[in-house]
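Just below sit the structures, each encoded as structure tokens.
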Structure 1
Amino acid sequence: MEGNNNENTVEEKELQKSNQKNNWDEILSWVKMIISAFLIAMVLRSFVFQMALVNQVSMNPTLYEGQMLVISKINYLTGNPQRGDIVVLKDDAENKLLIKRVIGLPGEEIHLQEGKVYIDSKELQPDYTSFPTYSYTQDTWKLPEGEYFVMGDNRERSRDSRSEDVGLVQRTNIIGKAVFRIWPLNKLGLLK
């Protein structure tokens with residue numbers, strides 16, 4: 001009988017060790033999965049996409065305050081912003097993000113006259129707004145390489161390239177292209 005008790009005790013100890021090892025393996029497995037998920041999320045956020053909340057009226061009626069957008073960063077990893085793109089950019093003056101529309105491309109001349117926008121002496125069509133476009137300080141800009149002219153669709157209430165504190169936007173300050181609206185659900189869809 002005593003031999004059986006010793007065998008049971010040895011078996012129980014072996015079983016306990018095995019269970020402890022399995023518990024540690026399970027914990028280690030969870031830690032690895034959480035770290036992997038975190039790293040994947042960081043890579044996606046840094047290089048592929050991020051979310052942005054519209055918190056300004058400068059893009060009305062295209063975008064309204066409170067709408068949530070998906071911003072694609074991958075579009076500009078291999079290419080450059082194009083006229084008409086809705087972009088998110090860093091505003092160094094106020095240390096926040098702005099959402100604007102690309103109007104002028106590097107090398108172009110932008111001229112505002114009688115409420116209209118002209119690019120290299122041709123009227124901007126479509127003009128992406130129902131408001132006239134007036135200047136704040138100057139009416140002509142020559143865009144150097146790597147710089148863009150951006151404006152909000154709500155031209156009367158937009159702090160954009162027309163203002164001295166935003167000015168022309170360097171390519172490096174453009175974070176990505178707004179491609180999809182996810183909130184509110186009744187406005188879900190691609191942006192134009």
Structure 2
Amino acid sequence: MNTINNNKNLRLFVALPVPETVVRFLQGVQISLKKQGFRASWSNTATMHLTLKFMGDTPAEMIDPIIGALEQTALAHEPFELRARGVGVFPSVKRARVIWTGVRSENEVLSDLHQLLDSNLGKTGVPRSKKRFSPHLTLARLKTRVDSHKLVEVIKAFQNVESDGFDCASLDLYQSVLTPSRAVHTRLFRAKLGLRTG
């Protein structure tokens with residue numbers, strides 16, 4: 001088990017890695033969206049990940065218990081398949097600020113994994129999630145207001161566009177460090193699904 005000897009708070013989150021095949025799919029979706037003329041800050045797909053739990057500033061002494069919760073959660077799940085599909089916006093088409101693509105799993109396995117992870121992390125003192133879990137991959141952050149009718153048309157155009165299926169085989173714990181230009185993510189630990197250590 002990894003230990004970080006640090007008295008500072010760490011900005012942490014748990015995520016599922018995204019393979020190269022999905023990165024290429026997301027790049028294609030971004031290219032199509034850029035042709036719509038959106039003024040936006042576009043996400044770097046090369047560092048894309050599917051966030052399961054954002055913990056924010058967390059005391060360093062909680063790292064070991066958090067890793068234990070990841071291992072406990074991973075033990076309860078075999079690898080499973082996901083697909084990226086469609087396009088949506090947050091918080092609504094009338095006040096859109098973020099463009100994203102959704103993520104789908106068979107038999108609600110992704111939602112079940114999130115609930116178990118949230119429960120196990122809660123036992124370590126990490127606050128439970130209050131918002132409804134909405135798995136997504138952020139494509140862009142809009143800089144200006146966009147006509148809602150145009151957004152509805154775009155959402156409809158992409159509703160059946162999806163990636164090939166991809167296997168999810170691990171839970172990754174990341175530290176996020178904010179810099180003036182971007183957030184730098186460093187993986188601290190990997191818990192392989194169905195296995196005790198990563």
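Just so you know, all these numbers are worked out from the coordinates, no wet-lab data involved. Because the structure is predicted, anything quoted here is derived from the model rather than measured. Cβ atoms are built from the backbone, for glycine too; each structure is taken alone.
Can you spot which of 1, 2 the value 58, 16, 12 was calculated from, given it is semi-axes √(5λ) of the Cα gyration tensor in Å? Walk me through the numbers before you get to the answer.
Details: 1: 58, 16, 12; 2: 31, 19, 15.
The structure behind it is 1.
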Computing distance in nm of label points 7 Å out along Cα→Cβ at positions 88 and 104 for each of 1, 2, the value 1.2 comes from structure 2
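Who wins on relative contact order in percent (Cα under 8 Å, 6 or more apart) among 1, 2, i.e. which is largest?
Working: 1: 22; 2: 32.
Max of relative contact order in percent (Cα under 8 Å, 6 or more apart): 2.
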